[in-house]
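Alright, structures below, take your time with them.
What follows is calculated from the coordinates using simple rules that are stated; it is not laboratory data. What you see is a predicted model; the values in this text were computed from it and never measured. Cβ atoms are built from the backbone, for glycine too; each structure is taken alone.
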Structure I
Amino acid sequence: MRVYPLRPASTRFDSLRRAARVILIVGLVPPAAAAQAPRTPWDSLARDLLRELISINTSQSAGNTVTASEAMARRVRAAGFPDSDVVVVATAPKKGNLIVRLRGRAGGKKPILLLSHHDVVEAKAEDWTLPPFEFVEKDGIFYGRGVADDKDEGAIHLALLLRLKAEGFVPDRDIIVALTADEEGGPDNGVEWILANRRELLAAEYALNEGGGGRVRDGVRLSHDVQASEKKVQNWTLEATNPGGHSSVPVKDNAITHLSDALVRLGAFDFPVRLNEVTRAYFTRLAGVTGGELGGAMRAIVANPGDAAAARTLSADPRYNSQLRTTCVATTLEGGHARNALPQRARANVNCRILPDESPDSVRRILTTVIANPTVTITPVGEARNSPPSPLTPSLMGEIARVTREMWGDIPVIPTMSTGATHGLYLRNAGIPVYGVSGLFYPDTGAHGMNERIPARAFYEGLEFMYRLVKALTRGGVS
């Protein structure tokens with residue numbers, strides 16, 4: 001682990017203020033050279049926080065989120081936060097969660113929560129061309145496991161909180177920053193555990209989380225997406241069994257054949273189109289950005305979800321298809337026990353991403369009808385967790401749109417439904433609305449893959465966006 005020395009808060013922030021004078025010089029540098037460098041002391045601080053987070057392995061197998069939480073807690077305490085407002089919660093050995101609170105005015109509104117996770121998916125050094133757990137900055141790009149998912153947002157949230165404190169800003173409500181564990185998997189999800197055991201630490205009017213961000217193509221910003229909903233995840237085991245026998249005397253009643261036929265039927269099937277408040281708004285606003293045949297199809301599907309031609313056009317793109325309907329896909333397959341024996345068992349996993357207003361039971365009934373083979377059983381694996389959509393509150397959405405225009409001009413703000421899942425679902429189930437918003441206009445980041453990366457300039461812009469947004473939301477008058 002790389003450790004960065006800490007100085008007393010007053011000394012450190014005095015140096016940051018002195019460093020601000022450098023910005024005047026940076027402003028004289030040609031844009032191409034200045035774009036990749038930190039533009040403010042707060043940019044530098046956020047980068048340093050991200051660098052330290054990346055240097056700490058927080059993967060499930062060999063990582064330690066307690067170490068990461070305590071490292072960030074030291075940073076925050078050095079900035080003058082009292083111990084009572086900097087809490088590290090260990091939910092299991094090597095599983096730590098950091099919760100920091102900036103106190104607002106007494107008797108103010110309910111807090112807002114800035115949520116991120118600092119655990120990461122596995123990263124094997126032999127699979128990368130760069131060291132995954134070392135922060136690398138090259139040609140204006142940050143590399144390292146977690147720079148995009150989701151340590152960047154943790155560093156941004158902490159940096160903006162430190163900036164607000166240094167400025168002497170007193171919000172009209174408490175601002176809570178939480179970096180939590182096991183979002184990427186594992187038995188000890190931090191948000192779920194804290195809600196069950198220390199709910200007061202996360203109690204808030206609403207939360208801002210990952211899941212949204214800027215849509216960018218060929219360097220052009222197209223829209224700023226706000227995640228207000230997410231699908232439920234349900235896995236099913238499809239299984240066919242048979243007494244089996246010798247392969248030299250085959251019969252038509254074959255477990256692999258039955259299962260194969262079921263999977264072919266499933267692969268050819270599309271669930272019905274079902275739009276909700278979020279996806280209707282998504283296609284309505286995206287139509288104006290997209291234009292052409294696709295834009296026309298988006299307008300048509302909003303006007304009439306039963307428009308088969310519009311559904312075919314949109315379904316050709318997997319991203320839009322997943323917004324239109326529940327999806328189920330086979331992800332693993334196994335069967336048979338010997339090369340010279342008839343299979344006694346064949347099994348597949350089917351992964352379903354279910355619309356928020358549909359139930360796993362209704363999906364199972366549809367699967368049973370589509371497969372139409374009583375010899376193939378359908379058994380749920382685990383239990384889908386509901387994630388009710390968050391209301392598109394005009395005041396909040398309006399403030400997001402205002403700050404977006406202030407920074408990037410007339411870019412539409414588009415509500416979205418995540419086809420994957422975040423730990424925001426636990427908050428939604430607890431009655432706390434969650435909105436994925438970040439101001440991060442990233443192209444392909446390689447998240448969960450090799451050489452995960454983000455543009456430095458986009459990271460700094462996301463920091464400034466979130467600072468302006470959080471300050472506006474806690475200045476008073478916006479709820």
Structure II
Amino acid sequence: MIFNETDNKPKEECGLFGIYDKHGYNCARMTYYALYSLQHRGQESCGMAVNNDNNIFCHKDLGLVQDVFNDFVLSQINGNIAIGHVRYSTTGSNSRENAQPLVSKYVKGTLTIAHNGNLTNAAEIRENLEQQGAIFQTTNDSEVIAYVIARERLTSASIEEAVSRTIPKLKGAFSLLVMSPKKLIALRDPYGIRPLCMGKLEDETYVFSSESCAFDTIGAKFIRDIKPGEIVVVDSDGLRSREEHCSDKSAFCIFEHIYFARPDSVIDGQSVYEARKEAGRMLARQYPIDADMVIGVPDSGLCAAIGYAEESGIPYGEGLIKNRYIGRTFIQPSQTMREKSVSIKLNVLKTSVAGKRIIMVDDSIVRGTTTKKLINMLKDAGASEVHVRISAPPFLWPCFFGTDISDRSQLIACHYTVDQICNNIGADSLGYIALEGLSNIAKNSKLKFCDACFSGNYPFEVPLSVDKLAFEKGGKD
């Protein structure tokens with residue numbers, strides 16, 4: 001299991017953005033701005049591929065959007081179709097060759113894809129393809145998808161037909177953007193596990209994004225979410241949809257509303273901000289406590305803290321200040337610095353918490369080390385009590401669909417009771433939101449949810465384990 005030492009939070013794999021404009025809009029810069037708004041979904045690498053008169057220019061590298069792109073790079077590329085990607089690796093190591101989008105050349109021309117999610121049968125497909133002579137350049141499952149689409153295209157009448165024939169062969173979570181020389185295709189897996197939506201700019205310019213917040217950034221109008229199993233195609237003839245794989249068996253990841261997505265996004269009809277506030281309200285009803293102030297752990301705990309304060313009537317205030325100039329990852333040269341990493345990113349507002357009974361609201365506890373450190377910091381600053389409230393149930397099961405929770409051995413809730421965890425982290429009380437009724441935080445959502453990382457109830461059969469090391473070696477020995 002891979003955890004960031006600095007924030008001890010689970011990670012989501014990536015964010016997608018795509019744009020099609022038959023009039024030759026400035027697609028590269030639009031993609032750049034949109035990727036900025038999706039940076040929270042992945043900070044390890046990013047890239048974009050732009051189609052200019054059937055010539056594909058792809059620029060990608062390790063690092064943040066601001067590190068990988070600059071004005072000179074963007075001034076050199078333009079075209080009428082582009083797809084962009086920000087990545088956090090869950091399958092495949094963090095290396096430049098695993099950065100996306102992936103551009104492949106084959107007998108039908110070029111195929112470019114960007115993928116959000118995780119396949120549960122990627123290793124199996126890859127091994128079968130390798131036995132048939134396939135050669136892979138990366139260690140991520142996105143290249144497996146590209147290879148299957150390319151192979152299906154050889155006997156299909158169109159690229160969208162090849163994509164449609166590929167969907168039944170894939171198991172797991174996959175929101176995809178596929179770019180051919182003349183078309184842009186967007187699709188979600190039949191369960192709609194990961195988000196994907198579409199919008200529109202002027203002059204029939206269509207855009208697609210993992211989250212609607214990207215549309216606000218570039219001035220696009222939100223149209224709707226892509227349906228689970230739906231394939232949307234845009235070309236010179238306009239926009240059209242294929243729904244042969246659509247059904248009502250949705251299983252959207254509930255943790256998108258709890259942690260991953262930006263609060264200003266609306267996903268499948270549900271405001272993320274309102275979902276998090278409702279989680280806080282539910283916590284206040286389930287675990288009331290007499291206290292002086294409610295604070296949130298920046299950033300994803302803030303909305304739930306506001307909801308808790310509104311429901312309880314206890315004042316909301318700032319108690320933890322975040323260093324905005326440190327991303328989710330930064331260099332830690334020694335064990336001593338790793339131990340100090342929490343205080344480098346977060347500091348206590350001492351005058352605000354001193355002498356007060358504090359309710360600290362956060363989105364999750366993984367190993368408990370960060371939570372324990374924050375409680376110690378608050379008490380060292382003079383807080384008389386620290387009561388912890390968590391807007392998610394305890395993590396108990398691995399995720400196979402794009403969230404980096406794959407090993408129960410490092411999940412504190414798998415080894416200790418709630419009372420034991422409370423004692424371990426030094427809290428005066430601890431309350432997790434109840435699994436029963438968790439979906440009620442997003443009552444406006446059009447989809448049913450996957451809560452398998454909390455309940456163990458997966459939407460379909462999953463492997464007993466994920467052998468990531470074997471996959472990174474290119475298959476099992």
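For the structures shown (I, II), FRET efficiency 1/(1 + (r/R0)^6) of positions 72 and 344 (r between Cβ atoms, R0 = 41 Å, to 0.05) is largest in II. One of I, II was used to calculate relative contact order in percent (Cα under 8 Å, 6 or more apart), giving 21; which? This figure was derived from I. Between structures I, II, the calculation of Cα Rg over 2.2 N^0.38 Å yields its largest number for I. Assuming -7000 is helix-only ellipticity at 222 nm (-39500 (n - 2.57) for each DSSP H run of 4 or more, over all residues; to 500) as calculated from a single structure, say which of I, II it is. This figure was derived from II. Just checking, which of I, II has the largest value of distance in nm of label points 7 Å out along Cα→Cβ at positions 264 and 288? By distance in nm of label points 7 Å out along Cα→Cβ at positions 264 and 288, the leading structure of I, II is I.
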